[in-house]
Structure 1
Amino acid sequence: MLSTPSTPTLTRQEINSLVGTYGYVPVEPPPGIDLYAEIDRLRREKRAILLAHYYQDSDIQDLADYVGDSLGLSQKAAETDADIILFAGVHFMAETAKILNPTRKVLIPDLNAGCSLSDSCPPEAFAAFKARYPDHKVVSYINTSAAIKAMSDVIVTSSNAVAIVQNLPPDWKLIFAPDKNLGEYVMRKTGRPMVLWNGVCMVHTIFSHQKIRSLRQQHPDAELIAHPECEPAVLEQADYIGSTTALLKYVASSPKKRFIVATEPGILHQMRKAAPEKELIPAPSEYTCACNTCPHMKLNTLEKIYNALLYEAPEVNLSPDLMERARRPIDLMLEMSRKLGLLGG
């Protein structure tokens, strides 16, 4: 990597070239620099806000101005007056922030931070799928690209999907995309039939229901809590199912002392802060590796956050037409969430 002082020395053309090649600014911060202090200085000087998802590494969570789930992050992005939004998450999250703030500069530490679930729903293929059901409305999970959002009638998150689907006009025929596991869960909870796109999250589909069953036998006093993106065989065993924020609140408020947690382990940091006396056991995967850690989320580092603020790159840009079309279903989600009293965390 290149080495640089704490003030920009690269031209905009050089920065754009590096981002085009690597997806981020591959510059080594000066030796001995206090990244926490420098990031704090830069965001104050540039009136920037750092938003971070619960699945980020703990050092990024502790540095962020706001840590939350997809609904909470969307709400925070919609209300911010910062000049720059730096989104420590994955690409669709930064896109959502840009859609909600078309005139503000939105940065992401690494453009390579994608999402397996979003990638499982290519716009061209989904457009063809949607054309087969011309009388259906589209309910899309927020874990989708801006192009999919632009083809949708309403967006949902795992925090509000059940409530929003319950409150859609009863005569609407529905397509749900892209997560089939979340879609099946919503159908079970609401009783509403939906046509499901066949997409999944790589993190939540590799939990081993057999190993979890064995783990529960070893810890009969532990409750299994699971994210609704998990496979049905895992959800059937769960004592509690909820969004990332819901799982966090459940651990903090439950009288139980031990939990098996079936979601991305980044949330364990906030759970330990909220309930340090509780024992948290990560749910095992089908494999021996730590495969239930999201590799895309973990691409973001303190060094990349520092460089993103210093060089104001990589920047997320979308066409005005795409942002306008994608914003309508997001605004409907936010409006319905407000009316239903649904707040993200």
Structure 2
Amino acid sequence: MLRWFCPPEPFPTRPLRPPQRLLFLAAALLAGVAALPALAKTAVVLNSDEDSLSVIDTETYKETARSYIGRQPHHLIVSPDGQTLILAMAGGNELVFVDRPTGTIRQRVEVSDPYQVGFSPDAKWFVTTSLRLDRIDIYNAATYELVYRLPAPKTPSHIAFSPDSRTTYVTLQGSDRLIAIDLASGQAKWNVPVGPKPAGVFVRPSGTVLVAVMGSDHIAEVDPKDGNVIRRIHTDRGAHNFLLSPDGKTLYVSNRVAGNISVLNADSLEVIGTLPAPGGPDDMALSEDGKELWVTGRWRASVDVIERDTGTLKTTIPVGRSPHGIFLY
């Protein structure tokens, strides 16, 4: 069900209290900004255990605003046309759509327990995982109308898509499995064990699927045809999530328990380096110039900024409790 704000309202620049039940960003740097170049100096971080959003100035490395945003914000993505930032409120059962150029809320969409969200490469499908309710929802991406709902015990978590947009892959953390779903029919193609507590999932250009096995110390490469594990590559304890560099040459894996990030050759999957990221590294993003790797630290309420060239930890920025999703303008 769609619930529209009309006309769209700008983000306030003062903190909002949860009882107000308003899903606004208190983003001083976002409010009233009309041009994307200015937004390139801003990072947005969702603080899951605090129900808040932090705004960081990426030039001064200072948090400039923090405010209540909604219940249990976890992940955020950009719409296929690049014009909208979509924030998923798992506990609030809705998506918040933010106009990137102006920083205004354009609409809210009522969605059941959206923990992780993603668009298929062809922008036809929009998929959400319901970590709390053990199900996967597939929506029409143009209308956000529910098309299929699949039971997915237990604890469906991260999402990836095949390059041809025919299949979505979802990790099931509570059952140690990876499921492949045909998007056109909404039917499972296969559901296989991959290792304890799988988290992040990433599809390589070759089509093989990588799974971060958080309950162990490695990632698994999976055959997309049948789910067979081709090989396992040691990274470090608590392998959690992936990020590919813009040139496609480097793959980063956050290791939450070890407190570091493995640097892999994206072609061979050979580990070629390790970066410091203490405090439970989770989601990652690159600065606009590609020189810095930004990482949320779930366990110590901070964001780490790492210099890619030197591999050194440049600074640590305090934010809200349990920072999760991150996006750099």
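Here, each number is a calculation from the coordinates, and none is a lab measurement. Owing to the predicted nature of the structure, the values given are computational and were not obtained by experimental measurement. Cβ atoms are built from the backbone, for glycine too; each structure is taken alone.
Here are some notes:
- Each of 1, 2 could give mean projected area of the Cα convex hull in nm², but the derived value 18.2 comes from 1.
- Of the structures 1, 2, the one that 12 was derived from, the read-out being relative contact order in percent (Cα under 8 Å, 6 or more apart): 2
- Winner on distance in nm of label points 7 Å out along Cα→Cβ at positions 73 and 105 once structures 1, 2 are ranked, highest first: 1
- Taking mean count of other Cβ atoms within 10 Å over residues 217-224 as the criterion, the top structure among 1, 2 is 2, with the largest value.
- Computing helix-only ellipticity at 222 nm (-39500 (n - 2.57) for each DSSP H run of 4 or more, over all residues; to 500) across structures 1, 2 gives -12000 for structure 1.
- When mean count of other Cβ atoms within 10 Å over residues 169-176 is calculated for each of structures 1, 2, structure 2 comes out greatest.
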